[in-house]
Structure 1
Amino acid sequence: MSKSAHLSRMARRHRLRKPATIQLTSLIDILTVLVFFLLVNSQNVTNIPDSQQLELPKSTADKRAEETVLTVMVNQKDIVVQGVKVALTAEALQINGDVIPGLAKELAYRASKSQPKLNEQGIPEREVMILGDKGIPYSLLRKIMATCSASDYSKISFAVMRTKEGSR
């Protein structure tokens with residue numbers, strides 16, 4: 001039996017047809033733009049160390065915290081620098097001077113590992129962020145700031161929980 005004209009035409013088309021392909025150029029362009037978008041926006045997030053024993057004070061500050069190299073975390077029990085426990089809060093409160101020796105030693109060690117920025121007078125300026133529990137006494141906070149300042153960490157910033165203007 002001979003094939004009908006319709007069947008022979010269909011067979012010819014089937015032989016000449018190229019397999020379907022996917023155009024990946026547009027998809028790759030979209031994914032590239034998405035990756036760059038995520039990289040740029042992930043740089044704006046400031047990561048603050050998580051602590052279950054720390055409740056930051058509330059503030060209506062408008063300026064976002066900048067990423068600092070060194071963090072000092074102070075809660076009701078310990079003073080911790082970058083995850084290293086350097087002093088007990090109770091012992092630091094009993095010290096008669098303004099400098100906490102354990103904190104000063106750790107800050108000096110950290111300072112020796114980094115190259116400081118020099119200000120116009122040639123004095124080294126290093127940055128430190130203090131994460132202080134809202135219940136710590138001001139006298140302890142003052143000693144921590146004095147110790148940081150004595151160790152050439154003169155740019156001191158504080159971490160706070162941001163709240164809306166009327167919800168204090």
Structure 2
Amino acid sequence: MTTQENLQAAFAGESQANRRYLAFALKADAEGLPQIARLFRAAAAAETVHAHAHLRAMNGIGATMQNLQIAIDGEAHEFREMYPAFIKEAEAEGHKAALISFRNANSVEKTHFSLYSEALETLKAGKDLAPEAIYVCDVCGHTHVGQAPDRCPVCGAAKSRFMDVH
């Protein structure tokens with residue numbers, strides 16, 4: 001493997017470890033183990049440092065206009081190709097939990113595609129997006145600009161399940 005391929009693999013591994021450790025921290029908190037949860041969050045933060053260093057080393061961060069285009073392309077791939085194939089396979093296997101997870105993600109990726117596309121057009125006009133609240137449903141990930149809806153349009157979760165993102 002080349003160094004570039006190694007950087008990509010390391011970036012993927014560190015990124016996955018970050019997400020996994022944050023999920024482990026939530027579980028430790030739920031089990032009344034706050035110091036173990038803290039340890040998981042600390043390790044997750046360290047994995048983020050590593051992932052960002054690898055991404056910089058592989059020249060994976062450009063100007064915001066380039067970054068938006070990369071995000072648009074990634075989201076388009078996910079909702080047009082990746083998740084439809086995953087959904088089909090989960091249906092064939094009768095894996096209901098995966099099916100729900102994939103369908104939710106597929107719907108949300110379409111929203112991300114639209115939000116990023118709008119941001120790119122705004123940036124091309126020489127502006128930033130207007131300041132507005134952005135909320136994320138902690139059940140399915142639906143991303144909503146403006147005040148959180150009473151019910152999530154993707155999974156039906158209550159307004160109280162939306163996190164305000166700063």
Structure 3
Amino acid sequence: MQRPMILAQEELISSLRAEVRILLHLISKVEPAQLDYRPTPKQRSTIEILQYLAIMAPIHLRAILADTFDMDRWRAAWTEGQAAAATMDLAQATGAIAAQADLFTTLLGACPEERLREQFEMFGSKSSRAAKIVSLVLCHYSAYRMQLFLYLKSSGREELNTMNLWVGRDTW
């Protein structure tokens with residue numbers, strides 16, 4: 001007997017696409033003077049958060065959808081992605097993040113639900129591929145979206161509110 005997925009495949013794709021949409025809304029609030037903002041010297045700057053978001057989802061998603069997880073392959077993809085992302089300016093990082101919406105539709109839309117239900121081991125733990133996507137992609141988006149929002153607020157965008165953070169709109 002197959003276990004049902006908590007989220008239907010279309011809901012998972014929709015949730016990931018919504019995260020991209022909200023992120024793009026928040027990114028539209030970034031002013032050039034805020035790109036180097038970091039709350040403390042050892043935290044990422046605003047542009048570094050965006051550069052991370054430009055590579056995080058595609059690398060994790062492709063690793064999760066691979067037949068098996070290969071740490072060396074993942075590490076190489078991450079190293080290569082990080083080097084490319086480090087050269088991105090605001091427009092390039094925004095474009096890379098925007099392109100992820102179509103990537104989700106393409107990769108997950110072509111993936112049978114049975115494959116998403118399969119048990120998959122990654123980083124030493126097993127769960128379904130869908131659960132890995134939720135924990136390593138969807139949750140990362142939420143966490144880094146919150147961090148970006150807080151950076152924006154701390155660096156002068158006091159007009160932003162929970163609608164910007166959770167809905168991706170200035171007001172209703």
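For which of the structures 1, 2, 3 does the calculation of helix-only ellipticity at 222 nm (-39500 (n - 2.57) for each DSSP H run of 4 or more, over all residues; to 500) return -11500? The read-out comes from structure 1. Structures 1, 2, 3 were shown, and relative contact order in percent (Cα under 8 Å, 6 or more apart) at 15 was computed from 2.
For which of 1, 2, 3 does semi-axes √(5λ) of the Cα gyration tensor in Å, for residues 84-123 alone, calculated from the coordinates, equal 29, 8, 4? Only one of 1, 2, 3 returns 29, 8, 4 for semi-axes √(5λ) of the Cα gyration tensor in Å, for residues 84-123 alone, namely 2. Each of 1, 2, 3 could give P(r) over Cα pairs in 10 Å bins from 0, in percent, but the derived value 10, 24, 39, 24, 3, 0 comes from 2.
Bear in mind that the values in this text are calculations on the coordinates, not laboratory data. The structure presented is a predicted model; accordingly, all values stated were derived computationally and were not measured.
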